[in-house]
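Take a look at the structures below.
Throughout, read-outs are computed from the coordinates displayed, never taken from laboratory work. Keep in mind that what you see is a predicted model, and the values were worked out from it rather than measured.
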Structure I
């Protein structure tokens, strides 16, 4: 099983900074990927398009197990406990 957490945000957005802090406390500095939705990076733009992100902060959690893949998407700030509930529910 593999869990991937992606935070879509803007560098100076107060809500994005709060969500980053929640993620770092729960999952550590390397436990998630941050994608700046104002980025010109092709790989970032592809992720933004793939998950249809139009608001910051948005979080996507992907659980991969073998060939199966499940996704959870949330717009706005989400607590660590709510993220854990999703992760536990799909294990």
Structure II
């Protein structure tokens, strides 16, 4: 019951916001994902953004780092050199 009330409250909150506000929030969210997250994926799954704090945990669960230029740059700036077996073979 509590989760349903929270869900309904969130829907009402977002429905009351203007289109400009929603676009601004989405731009900030997108920018944050691009600049502070590393993209990971498992074989056959879609890539998803992962906060730096969770990256090592996800790697231990079998996820691989998506090998895009931006991702490679972020990883090398944060962790330095990473062994090849942590990188996905192809960016699909």
Structure III
């Protein structure tokens, strides 16, 4: 059975992000993703055709259009209701 775990390399050693203890004798394959330089990222983005660039935005828009509105979406809160929410958030963040 194959199971994947996310991790990072620190000081040349792989550290798994979650607290995971692998079973004794487990065979491990490490696949790495090389970080791209800023210049390489910019070059790749500049090379994307406009259709591909907009594809993900179009997918988000379609998902938005097809989803059900949230329970309170479109309803306007009164000033008192908005103040109560802000006060509650401030109180909870100070705890």
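What the table shows:
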| read-out | value |
| --- | --- |
| At a computed 60, 46, 32 (Cα extents along the principal axes in Å), which of I, II, III | III |
| Origin of the value -11000, where helix-only ellipticity at 222 nm (-39500 (n - 2.57) for each DSSP H run of 4 or more, over all residues; to 500) was derived from one of I, II, III | I |
